[in-house]
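Structures follow.
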Structure 1
Amino acid sequence: MRSLASRPVIGITGAYVFHNKFMEGTYVHHDYQKTIYTNGGLPVILPFVSEELAEETVDHCDALLLSGGEDVDPAFYNQDPHQKLGSTIPLRDKVELALIKAAMEKRKPILAICRGVQILNVALGGTLLQDIPSQVSDSIQHTQTAERGRDTHWATIDVNSRLYEIIGVESERVNSLHHQAIDRLADALKVTASSSDGIIEAVEHKNYANFLLGIQWHPESMASSYERMNRIFAQFIAAAK
């Protein structure tokens with residue numbers, strides 16, 4: 001087994017959890033940490049403290065994983081809040097926007113998952129659908145009631161994409177735990193997967209000089225049972241070494 005000292009450090013952005021008035025703080029679902037570890041990385045959870053720490057934080061990481069969590073504050077893409085907007089944490093948004101900028105300037109590998117792909121799109125100038133059910137007619141169910149790791153709908157993969165090179169199929173079953181999604185795509189990104197209702201399920205950068213994938217579903221919660229999902233993390237960790 002590889003020693004911990006030789007593992008690339010993967011910084012995972014943290015969400016927020018409140019248990020009670022004595023217990024609150026940074027939260028990351030354990031599937032992220034387990035999958036990073038299983039594929040040879042050293043997972044390190046990044047709290048949202050100050051955007052001023054972004055460059056130094058990125059310097060200590062070999063790669064950046066933007067995790068899921070709260071809705072992105074629409075102020076960051078110049079929109080007013082929709083009636084169905086969920087909870088937001090502007091400080092987290094500010095910190096992650098700064099982390100994305102610093103990581104891209106340093107050409108670090110980036111994997112953006114669920115909320116992560118949404119904040120990535122915002123960072124590059126795109127906008128979001130604030131609530132799929134009320135803004136997209138005839139949308140499929142994107143907030144599944146099945147267990148987290150179960151696949152619930154199909155995603156069509158662009159054969160001319162890095163995602164296709166990694167998983168090797170044109171259509172894949174994925175899980176789905178979101179009510180927001182990319183609306184106007186940032187100019188620097190291209191769509192690499194979509195669901196049957198037209199919701200963007202994956203993106204990649206058009207000319208980034210390293211690994212940069214954005215995925216709307218949660219492959220970290222499918223990786224232990226679906227080998228193709230695990231390949232995403234294997235490639236991500238390989239790029240970080």
Structure 2
Amino acid sequence: MFEWVLFPEAWIALITLIALEIVLGIDNIIFISILVAKLPTHQQDNARRIGITLALVSRLVLLLCIVWIMRLIEPLFTLLGNEISGRDIILIAGGLFLLGKSTLEIHESLEFPEDGDIGVAKKVSFNAVLIQIALLDVVFSMDSVITAVGLVEYVSIMVIAIIIAVGVMLLSAGTIGKFVDNNPTIKILALAFLILIGVTLIGEGLDAHIPRGYIYFAMAFSVGVEMLNIQMRKNRATSTMHLNKKIQL
């Protein structure tokens with residue numbers, strides 16, 4: 001089972017797979033962070049840990065069901081000239097869920113509150129948040145596991161890579177979540193990313209393969225521009241503060 005430790009190419013595959021799993025986990029972290037932010041502060045860390053643990057369990061369970069996953073790839077029926085498999089159905093359903101959820105979140109963020117609602121957060125059930133996280137974890141895990149199966153042949157390498165990647169998710173989720181929560185423009189950008197990912201999932205479900213490199217480049221470029229905007233706003237606020245102090249003196 002671990003005879004691969006003697007082969008350098010296996011270690012290269014492990015490192016590559018870890019990197020890919022971390023990248024594929026970014027959208028999972030963003031989704032979890034946005035949902036968890038709706039909960040009371042004292043519940044957020046617990047919900048975040050449970051959500052990422054569910055992501056790990058989903059990946060490992062699907063990984064151990066490789067035969068079942070391979071059957072999901074077999075066509076079930078034809079729709080508009082496209083062969084639809086069980087995996088396609090899961091991807092399309094997950095993409096539609098992401099589109100709907102992200103659109104509602106954006107609408108809620110842009111909606112002007114009533115006078116009586118100012119400062120009052122909408123109550124969200126802890127269990128309802130976990131159920132939504134669990135459903136999307138299955139979709140993200142499907143993509144992650146299929147990537148792992150297609151890249152390496154040893155199950156032990158896949159398990160190690162997934163555990164390490166989820167560990168990185170667990171360590172970084174809190175920081176990412178607080179950053180997204182403290183910067184409203186980043187939250188809108190993150191929701192826009194989820195819409196983009198939802199469209200990508202639907203496209204893959206309909207056999208319209210969109211290179212992930214383009215998606216991640218667009219995301220990285222947008223984040224880079226937003227970081228510059230955030231720094232510019234900070235510099236402007238600092239400059240205004242110093243100017244006000246000089247005027248008062």
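Read the figures in this text as sums done on the coordinates, not as results from a lab. Keep in mind that this is a model prediction, so the values were computed, not measured. Cβ atoms are built from the backbone, for glycine too; each structure is taken alone.
Below, the figures for the structure above:
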item: Label whose coordinates, when Rg and Dmax of the Cα atoms in Å, for residues 14-93 alone is calculated, return 16.5, 51 (choices 1, 2); result: 2
item: Origin of the value 12.0, where mean count of other Cβ atoms within 10 Å over residues 6-13 was derived from one of 1, 2; result: 2
item: Ranking 1, 2 by FRET efficiency 1/(1 + (r/R0)^6) of positions 46 and 198 (r between Cβ atoms, R0 = 25 Å, to 0.05), the structure that comes out highest; result: 2
item: helix-only ellipticity at 222 nm (-39500 (n - 2.57) for each DSSP H run of 4 or more, over all residues; to 500) derived as -28000 - corresponding label from 1, 2; result: 2
item: Comparison of 1, 2 by mean count of other Cβ atoms within 10 Å over residues 30-37 - largest value held by; result: 2
item: Among 1, 2, which structure scores highest (criterion: distance in nm of label points 7 Å out along Cα→Cβ at positions 78 and 134); result: 2
item: With log10 I(q)/I(0) by the Debye sum over Cα atoms at q = 0.12, 0.14 Å⁻¹ derived as -0.62, -0.87, matching label from 1, 2; result: 1
item: Per relative contact order in percent (Cα under 8 Å, 6 or more apart), the highest-valued of structures 1, 2; result: 2
item: Label whose coordinates, when mean count of other Cβ atoms within 10 Å over residues 38-45 is calculated, return 14.2 (choices 1, 2); result: 2
